[in-house]
1. Given a computed value of 20.6 for mean count of other Cβ atoms within 10 Å over residues 183-190, which structure among 1, 2 does it belong to?
2. 19.5 is what came out when mean count of other Cβ atoms within 10 Å over residues 287-294 was calculated for one structure; which of 1, 2 is it?
3. Taking FRET efficiency 1/(1 + (r/R0)^6) of positions 159 and 335 (r between Cβ atoms, R0 = 41 Å, to 0.05) for each of 1, 2, which is largest?
4. Comparing distance in nm of label points 7 Å out along Cα→Cβ at positions 23 and 255 across 1, 2, which structure shows the greatest value?
5. When distance in nm of label points 7 Å out along Cα→Cβ at positions 95 and 135 is computed for each of 1, 2, which one produces 2.2?
6. Here distance in nm of label points 7 Å out along Cα→Cβ at positions 31 and 175 has been calculated and equals 2.4, so which of 1, 2 was it run on?
7. Upon calculation of relative contact order in percent (Cα under 8 Å, 6 or more apart) from the atomic coordinates, which of the structures 1, 2 produces 16?
8. Taking volume of the Cα convex hull per residue in Å³ as the quantity of interest, name the structure among 1, 2 where it is greatest.
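None of the figures in this text is laboratory data; all of them are computed from the coordinates on show. Quick caveat, the model's predicted, so the values are computed rather than measured. Cβ atoms are built from the backbone, for glycine too; each structure is taken alone.
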Structure 1
Amino acid sequence: MAAPLIGILGAYGAVGSVAARRLADEGRYRLRLGGRALDPARRLAAELGPSAGAQVVDARDGHGLAAFAEGCRVVLNCAGPAYLLLDRVRRAAFAAGADYVDVMDDGTASAPGGPRTAVLSAGLVPGLSGLLPGLLAGPMDRPLRFTGGYAGLGALTHTGALDYLLSLDRGFGVPTGLWRGRTVPGALRTEDGLRVPGLPRPVTAVPFLTAEVVERAEALGLAEARWYNAFDGGFLYDALNRVRTGDSPDLDSRAAELVRASALDAAGRTPYHALWGSLDGIGHEGAEVRRTVLVRGADGSGVTGEIGAFAVSEVCDGRVPAGVRRAAEVLLPRRVVDRLRAVVGGLVVAERDADPASVADLAYEAEEEGAL
C-alpha cells in the first residue's frame with residue numbers, strides 16, 4: 001500500500017518548508033509540494049528526497065486547487081493571506097476526498113464537515129494560543145480565570161501584515177473585550193508598560209478577545225477570560241493605530257506601513273515570539289492555585305510549521321474526529337507542547353504552580369542586544 005500523500009500548499013515558504021521537512025523526516029508520507037513558482041518547490045523536493053514532488057498551484061485558482069488536492073490523504077494549507085483565501089482551499093480538499101489542516105483560521109470553524117476532517121488554526125497564533133487554557137487546566141478540579149497574551153518582536157512579512165489587518169477588520173475578535181460568562185465589549189483598557197515575566201522589556205498590552213479564547217472559556221467553564229496582543233516598541237503600535245483610523249482603503253499600502261514599522265521596532269534587538277498565560281482555579285485538594293506558562297522562541301514561523309505538521313500526523317493517525325474544528329478544540333495541549341519541546345531548538349517552555357497571591361517568576365535569561 002502506498003504511503004499517504006500529503007499536499008502542502010505554500011510549501012516553500014517560511015511555514016510550509018518547516019512543515020514539509022518535519023513530515024519528510026517522519027518517513028511515512030509522500031509529499032506534494034505546491035506553490036505559484038515551480039523552481040523553489042522543485043529545489044525543496046530535491047532536498048527532501050524521492051518521496052517529495054513539486055506541483056504548480058495558485059490558491060486563487062479553483063481548477064488548480066482541485067488538481068492539487070486529487071489523491072491526497074490530507075491537504076495542509078500554509079499559503080496566505082488566509083483571510084483573503086478563506087475556505088476555498090478546504091472546499092477543494094473536501095471535494096477531492098481529502099482531509100484538511102490550515103495553520104490559520106479560514107472563517108468556517110463551525111461549518112459541517114460531513115465524513116471529512118478539518119483542523120483550523122493549527123499554528124502559533126491562532127493555535128498554540130488557544131491551547132494554553134487547556135494546558136493549564138489539566139491538574140485543576142475547577143479552572144476559573146484565565147489571562148493570556150502574545151508578544152512578538154521581528155519584521156513582519158507582507159503576507160503576515162495583511163493577515164493581521166484582515167483579522168482585525170473582519171471581526172475575528174472583540175477589541176477591549178472580556179469574557180465573563182458572555183463577551184463584554186469595552187470592559188478592558190490598554191496597559192502601557194506591562195511587565196510580563198519572561199519578556200526582556202515592558203510591553204504595551206492591548207486587549208483583544210478572540211473567538212478562539214471564547215471557545216476555550218466556554219468549553220472549560222471559565223468564569224472569566226482575557227487576551228492581549230502586546231507590542232515591544234512603539235513604531236508598530238503607532239502605525240497600527242494610524243492605518244486603522246486613516247482614510248486609505250488600499251490594503252497593500254497599509255500592510256507595507258506595518259512591515260516598515262515592525263522592522264524599526266526590531267532594529268538592533270533580539271527577535272522573539274512569546275505566548276504567556278496564567279490560570280487561577282481550585283486544585284484537586286480544594287485549595288486555590290495559580291498555574292502559569294511561558295512559551296518563547298526566536299522563530300514564530302517555525303513553531304507554526306511544526307504545529308501544522310503535528311496536526312497532519314494526528315489526522316492521519318485517526319486522533320481527530322470528523323468535522324471542522326479549531327486546533328485548540330481537538331489537539332491535546334500536552335502532546336503539542338511535548339512535541340515542540342522535542343523538535344524546536346532554542347524554544348523555552350516554562351510552567352509553574354504558584355500561590356494565587358503572588359506573581360509567578362518565569363525564567364528568563366537576559367540576552368545582549370545590539371545598538372544602533
Structure 2
Amino acid sequence: MRVMRVLTRPNVGGPTMQAVALWHEQRKLGVKTVLAVGRCLPDETAVDLAANGIPQLHGEALDADCEGFVVVESLGNRRSWLAQRRATAELMALMRRVKPCVVHTHTSAAGHAGRRAAMACDIAKTVHTFHGIVLRDYFGRLLSWALLRLEARLARQTAALVAVSPSCRDELASLGVAAASRIRVVPPAVPMPTRLSRHEARRRLGLPQDAFVVCAYGRLVPIKRPELFLESLGRMPDALGRLHGDGPQRKWLSAKAPANCVILPAHPDARACMSAYDALVLPSRREGLPLVAVEAFAAGVPVVGFDVPGIRDALSTWGNGLLVPEREGVEGIVAALHRLRVEPGLGSELCRRAAAGLGRFEPKAVAAELFDLYRSLPRGRGHT
C-alpha cells in the first residue's frame with residue numbers, strides 16, 4: 001500500500017510527532033509513505049525529519065516505490081488564495097508521480113490543498129484528521145464562517161474523517177462539518193521519549209532539586225493562553241515555572257513573565273526532561289488532544305488543566321488529572337497546584353490512574369487502526 005501523508009509544516013508539536021511515528025510504524029505493516037510537508041514559519045522550531053529516520057526525496061527519486069519526505073514549498077501555513085492554489089498544484093504534480101493509493105491529510109491548510117489535489121487526481125481513498133478545531137476562537141467571524149463552509153464541503157467529498165478525541169468529534173458535529181457518525185475517533189500516536197530520572201532531568205535544566213517546579217508546553221498563541229500560566233506563577237512566588245514554546249506572542253509574554261518563570265524555546269528533546277517537573281499545566285481554551293499530557297502521564301508527572309474540549313478527554317475520559325472549571329481561571333489553577341503540594345500521595349495516585357490508559361496512544365496500535373481504516377475505504381468517491 002502507498003500512502004501520501006500531507007502535513008502543513010513539520011514544526012515541533014503533536015501533528016509532526018504523529019506523522020513521524022506513523023511513518024515508521026506503518027512501514028512495518030508494509031505501507032510505503034511519502035510525507036509531504038511545507039516550510040516552518042520564522043518563529044517556529046522545525047523537526048529534523050531526516051534525523052528522525054525519514055529520508056528526503058528529490059527529483060528522480062519520486063516514483064511509485066519511494067518512501068520519505070518531500071518539501072512542498074508553497075504549502076506552509078499560509079491562508080492566501082494564491083498560496084493555496086499553488087500548494088494544490090504542487091501536490092497534484094507530486095501525486096501523479098508517486099501514485100498513492102491513499103491520501104491522508106493532517107491540519108487545516110494541508111487538509112484543504114491535499115484533498116483538493118487528491119480529488120483532481122481522482123484518488124478516491126482520502127482521509128483527513130482533525131487535530132483540533134480552528135473554526136472557533138482562532139480567527140474573526142467572517143474568516144471562521146468561510147472556513148466552516150469550506151470544511152463542510154470538503155468533508156462531504158472525503159472518504160473518511162478522523163478526530164483525535166471525542167470532544168473534537170462532538171465539536172465538529174455541532175458546527176455542522178459532518179455528522180458525528182461519519183467522524184471516527186482515533187487517539188493520536190504518541191511516541192514516548194526516553195524518561196530521565198527526576199534528578200538527572202533537573203540537573204540538565206539547572207533546577208534546584210528541592211524546589212516545586214511546574215511547566216507548560218505549547219505554541220505561544222492566544223488559543224493556548226500561556227499568559228494564564230505566567231499569572232499563576234506570579235501568585236506562587238515560592239515556586240518556579242518553565243514555559244516551553246515558540247510563537248508570535250513570545251516577546252509580549254517575555255515582558256509579562258514574573259521573576260520565578262523562564263520562557264524556553266521549543267525543542268524536539270525538551271519533553272525528555274518532563275520528569276523534572278512537579279506538575280504540568282494546560283491553560284488552553286481548547287485542544288484536540290494535548291499530547292504533552294500523555295507524555296506527562298508516562299513521565300509520572302501530574303497534570304492540571306481547564307475542563308474544556310480536548311483537555312477534558314485527556315484528564316477524564318482517557319486519563320486522569322485535576323480538571324479546573326474554566327470560570328475559576330487562574331485562581332482555580334493555583335488552587336489545584338496547591339493541592340498537589342500539600343496532599344500527600346495525590347500526584348502519584350493521579351499518575352497511576354492516568355498511566356493505565358497509555359496503551360491506546362502507542363504508535364503501533366494507532367498505526368494498525370489507521371491501516372485497517374485505509375483498507376476498508378471504498379474505491380469510489382467519498383460521501384456526497
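1. The correct label is 2.
2. Only one of 1, 2 returns 19.5 for mean count of other Cβ atoms within 10 Å over residues 287-294, namely 1.
3. 1
4. Going through 1, 2 one by one, distance in nm of label points 7 Å out along Cα→Cβ at positions 23 and 255 peaks for structure 2.
5. 2
6. Value 2.4 for distance in nm of label points 7 Å out along Cα→Cβ at positions 31 and 175 corresponds to 2 out of 1, 2.
7. Details: 1: 19; 2: 16.
It must be structure 2, since only it matches.
8. 1
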